[in-house]
1. Upon calculation of distance in nm of label points 7 Å out along Cα→Cβ at positions 165 and 685 from the atomic coordinates, which of the structures P, Q produces 4.5?
2. Comparing mean count of other Cβ atoms within 10 Å over residues 341-348 across P, Q, which is largest?
3. For FRET efficiency 1/(1 + (r/R0)^6) of positions 349 and 677 (r between Cβ atoms, R0 = 35 Å, to 0.05), which structure out of P, Q has the highest calculated value?
4. Looking at Rg/Rh (Cα atoms, Kirkwood Rh), for residues 101-356 alone, point out which structure of P, Q has the largest value.
5. Work out which structure the value 2.5 belongs to, where distance in nm of label points 7 Å out along Cα→Cβ at positions 597 and 645 was derived from one of P, Q.
6. Suppose you compute helix-only ellipticity at 222 nm (-39500 (n - 2.57) for each DSSP H run of 4 or more, over all residues; to 500) for every structure in P, Q: which one lands on -20500?
7. Using the calculated result 9.0 for distance in nm of label points 7 Å out along Cα→Cβ at positions 85 and 605, pick out the matching structure from P, Q.
8. For distance in nm of label points 7 Å out along Cα→Cβ at positions 485 and 541, the calculated result is 5.9, so let me know which of P, Q that is.
Structure P
Amino acid sequence: MQSIAVTLAVIAVSIGLLSGCHGRSEMSNRVIVQNETFTLTGDSVIEDTVFAVAIKPDRIETNITMGRLDSLYGHVDTSRVKFTHGRPWRMRQTRPAMMPEYKSAQPLIDALYNMSVERIADAIDNNGRFNVTHNISRLYCSILLSLACLKPHQSMATLRTLVDRDSIIMQREGQWPVVSDHIGWATAAWEVYKATGDRKWLAYSKHVIEKTLNINRNVLLDNGTGLIHGAGYTTSRPLGVRRMTWMGYNDLFACMSLGNNILTSHAYAILGEMCDELGIENTYDDDAQHLKDAINQHLWDEDKGFYSSFLYGMAFMRQSPTTDNTSQAMSVLWGIADDDRAENLIANTPVSDKGVNVTYPTNNPLEPYFANSSWATTQALWNMAAAYTGNENALRRGLGALYRAQALYQSRGIHLKDINIDELGTSASNVAMILRVFLGMSFKPEGIEFEPMVPDGMPGKKTFNGLNYRKAVLDFTIEGIGNDIASITDNGNPLESAFLPSDIEGHHHIIITLKQNKRKTQKVTIHRNEITLPLTPTVVWSNDTGRIVDFVPGTPYRLSMNGELSNLNDSVFVLPETEGYTEFSVEVAGSYLNGFMSKPLLSFHLTPQVAFFPNVESDTAVVNVSVARGGDYLLDIGYRPTGTLDVRKVMANGHPMGTLILARGNQAEGDELAYSNMVRVKLLKGDNVITVSQLRLPKSFTPCEPVHVRVISF
């Protein structure tokens, strides 16, 4: 990177050409972030020979071109790159209606805010809803971050379109229950209620969330771990499928993802608060706590100091070597990461100069706007979590990453042609930095709490005027830097605490003066070179041997036996003799993280018992199984994959045991039967009645042909 002095000189010449050499204040020149990749000041971002600059808050100038992109990122196929906007951003003559005005001593931040509120307004269709055609998961995040506050009625109208028959629509971006992150709707709906106080919306959304959670509990709950089954969006797309090509829908359903479980735990907590608001007795806080405990027991990685993104496997579930940073940030903000976990994961999770990856290690080292290795919504949530833990170093780096990407790329709408750019989410994320970080606003049913944090490098007065909140209009002034409130006043009157009640009316001017408090840990873990996971081995299994097809001499392969690892020195190896049920797989030991395991081989100490399905057409089949001893067994279904997706609920002697997924193309070769995922069942000594009931799915799904139930000694 060029020296800061030389690069600023280049920008100064450009500014002179563009604006008649308007001077920039010393305050706007203040460096917010400077690292080995870029420098961000109050009015510009500079990376190598590329820059973006805001002379005034009404436009952004940048010299970024296709040629400079090719120079900076030679590994990008520029023929795939699209510039959605033909020229850098210019503010329209009129400000979007009902949007607050933000002003500060940092012209670039002001310009990015103005650009964001314009694009939020542009994203509203003629029906008063947000025009979102992809990635509903990020829409939920966007409503949580700022849209519920800025555009509550449009948020409400959009959320209503995602409900069918009084439950959240599940069939999107994958096939429920394999992909099951739809419960994120609850978080967005609750944020809308807190911003509006609309009691009709409260009753409506409470009913929708309650019904959806009841469906999920019946189908997704794992009785052994207490976690929720199903792949989250980040589990199935970036890593789960691409890295583990052996995984089919059956295997993805068996996963238990960090994101789904955090969203579900929070949904239970929200449902409890909704019931409290409506005066309804409930025990949903207990459900939330049970999931929180299960998350911390099964998904926290004590050695690394952060969460694993999901559990995967057959009967012996393994932690993924990756982490999901959207979910990690949520775990901090919603109190899932208790004790010292919150501070540790912000400090220990590797981030790059360009920001926090959605999943780490990332599947693709390209620019966030080129390949979605990072999302603005993820970065915004991470910044909020950093502020929550008092890690100013992490916050400054995170703000720099967010503003860098927006100034260089969102101002021109630069992205890959086959990747949908999320301008609404990016814009909502930018506004959230003012609402959630600088003002530190947390909406509660009873009012607004303030826990502001303004990092060093962003001094000067900041104003945020014209925010509509229920029956009030709020103007804010923030003075100073730090994360400790020295004083707070409302219309000149000191407030006893940093809180505004929800029943305020009329016009209010809140002035917050900050001072620097004693800082907590400022540790940040930086990865300069992109860390990639080792490739997942392809293994051919026979009765007592295995052969690594893509063996690379000198690579540290390891054999896993029910999760216990031993070294392998050759492409062909003999399997050790074991007693009882055993799962064999092979993985590669990486310098930083181990890779994913290969497709497992199942070894049965005792021949599984088989009970054939009755030859009758019915949604429910009853089979009888007799065992010599009572206890835990594994159960799956052998089937012919003649349909698309088939979901079966299993009961043993009248007690629910779990859900089995029968999907096309799972583990079947030629005329061999495919096998569903496994569930653990409790059987009695002697005769047992197994009931397998088919869940009704949309007409687009056709059932597979079950052949037999297999009971495996465990």
Structure Q
Amino acid sequence: MDDVNLKVKKRENFKWVVLLCLIGWILNLTGAAVASELRLPMYLDTIGTLLVAAIGGYLPGIVVGFVSNYIKAYADQSAIYYECLSVIMAVVTAFYAERGWLKKIWGVISLTLLCALIGGGLGAVLTWFLYGFAAEGISIGFVKSLYESGKFSLFQAQFAGDFLLDLADKTVNMIVILPIYYLLPARIKDIFQLTGWQQKPLSVHDERAAGVSDNRSASIRTKMLGLITGALLIVAIASTGIGYKLYMDDSIDNHIALARGVAATAAGVVEPFRIDDYIDKGYAAIGYVRTENSLYALRSSSKDIEYIYVYRIVPEGCQVVFDLDTPEVQGALAGDIIPFDDSFAPYIDALLAGKEIDPIITDDTFGWLLTVYQPIYDQDGVCQAYACVDISMDQLRLNGYSFLAKQISLFVGIFILVLAVGLWVIRYNLIFPVNTMAMAATDFAYHIEDMSENSVEHIKELQISTGDEIENLYRAFSKMTEDSVTYVNELNDKDATIRRMQDSLILVLADMVESRDKNTGDHVRKTAIYTRIIMNELCKEGIYTDVLTPEFMSDVVKSAPLHDIGKISVSDSILNKPGKLTDDEFDQMKSHTTAGSEIVQRVIETVPEAGYLDTAKELAEFHHEKWNGRGYPHGISGEEIPLSARIMAVADVFDALVSKRSYKEGMPPEKAFSIIEEGIGTHFDPYVARAFLNAEDEVREVLNEYRKDE
């Protein structure tokens, strides 16, 4: 798939997802309108959200739930504060659908209960913080019965009622959604999946593999999720805190303005020149009742006015002029003196002097109150008393909680939406491209020894086109793999040439050694073949398999021609003597084993990484050792003798027996096989010798082939 086709596919996919979202919005708004028109005891405003989440996945479901509530807010502003619940239900439904739980009875039942708990239970908690509950507002008979029984608080009763109401609502949702979900073909569901491939789309298996990271610590997804979450939380906390502070400060300023206005009005109602008469005579004083009634009327003008009273401040305390009764507190009588409270200490001097003081805010047993003292001056400018107003700010506290609840509910919905969008972008623009390259790199490294143009083509087929640094990395990675394949292939060619050269040099060197004792190079070639036959037979029989690795077998075959390399140090007269050797001559002949070992050791010191030379050293030094310990040069026995040398011993003796030498004729193969059999357990390793005898047919084929060429 080229870039053009990929872009076309992305546009078509996006169109189908938009259509699905449009259907979801229509279902939500239509359901809400039907429920409202028929006055049904349910909402039916999440049918589209749950359907889109089940079919289209997380992001489309979240978008439908989020936008639907904002559209509904044009008719009912409170709907905007419940969008977080719709968004959460979309996430839960998409989670169930993703795991195939909607196809199970228990999955459907548990999802219905969970959505009812979110919409009804969590919704009841949110409503409590937003608006509070009032007993007179209970409209559901069952809830009213619970509350009036006295066993349940108003909140508990309303919580139960909202949950049961939403349970019925979500049950209807499922009745509508599930038939569509079950009957819709899988291929149709696939086109409604919102994808954003920036590369060749992966198969389901590869997509799952590329979506999982095997990391030493946290994955990029986790880090980005933490970064987005942290940033959103910081912004939310800061904005909510600032908004709450501004809201409370503004509300307090409004309360102060109200209190000052009421106090000024109260001060204007009281006639200063009658205050002494009011204190002395109380209700008997002229105008006292009329003034008190005016103060009562003033107090009734606002529900926030808690108390209105008029005090004259004297050294002994506050002397009552007027003290209006409240349902909770009976007012004091005119002339009574109320001792100063400890909290009054900072203001006593200013009040005694008749000065104005700043509003006082207290939060004690009387609640959260704002108190304003307005001096009442006579015509001479002397303060006769203070008109005092207490404004209750308990409602302000409740309004503050409501403000916070609104802020948090809005933030939760926006947070989930932004998080879903962020994760979707990260998934297709970062996680999939990076992990796909990592998988390709791992596969490339795993098959590095048999690299071909197919490896490069496989990486090019990824077609990562994010248009950013990831794409730059991909192009560099593609170029690197292409260069690596070329380089490795060149190395392999050179390595193969070097190996062929090494093998040829070994054979040439072995031929030179063998030609000194008037023998042909066939001996070194045949013994190498015999060693391979023996090792293959041992593998078939399951013997020494822990040692007989492909590398070991290759080293033995390669090194076999060098087993007699030490003969180069033995004189021609001894090598080619037609008769029997003397003891001294035989000792010199036996020295070819240690001499060969020393020669190979010097080569090893020059070429330390040629692993087969270690095997060549073993063959040269130990191929004349015997199983019973009577061989040379060290007289070791059994498995003390390296396996390579034990194999070489059988191959060497057999070829020596059947081959013609300057001092003898070659014996018949039957006789040679018989001698090998006789040497089992004495000269030869029993397993190795029997493996050789068991492969007699193959040995004869080699022997016959070489005799044809003689």
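Please treat every number below as a calculation from the coordinates, not as lab data. All figures in this text were calculated on a predicted structure; none of them were measured in a lab. Cβ atoms are built from the backbone, for glycine too; each structure is taken alone.
1. This figure was derived from P.
2. Structure P comes out on top.
3. Once FRET efficiency 1/(1 + (r/R0)^6) of positions 349 and 677 (r between Cβ atoms, R0 = 35 Å, to 0.05) is worked out for each structure, P has the highest.
4. Largest value of Rg/Rh (Cα atoms, Kirkwood Rh), for residues 101-356 alone: Q.
5. P
6. Value -20500 for helix-only ellipticity at 222 nm (-39500 (n - 2.57) for each DSSP H run of 4 or more, over all residues; to 500) corresponds to Q out of P, Q.
7. Value 9.0 for distance in nm of label points 7 Å out along Cα→Cβ at positions 85 and 605 corresponds to Q out of P, Q.
8. For distance in nm of label points 7 Å out along Cα→Cβ at positions 485 and 541, the value 5.9 is produced by structure P.
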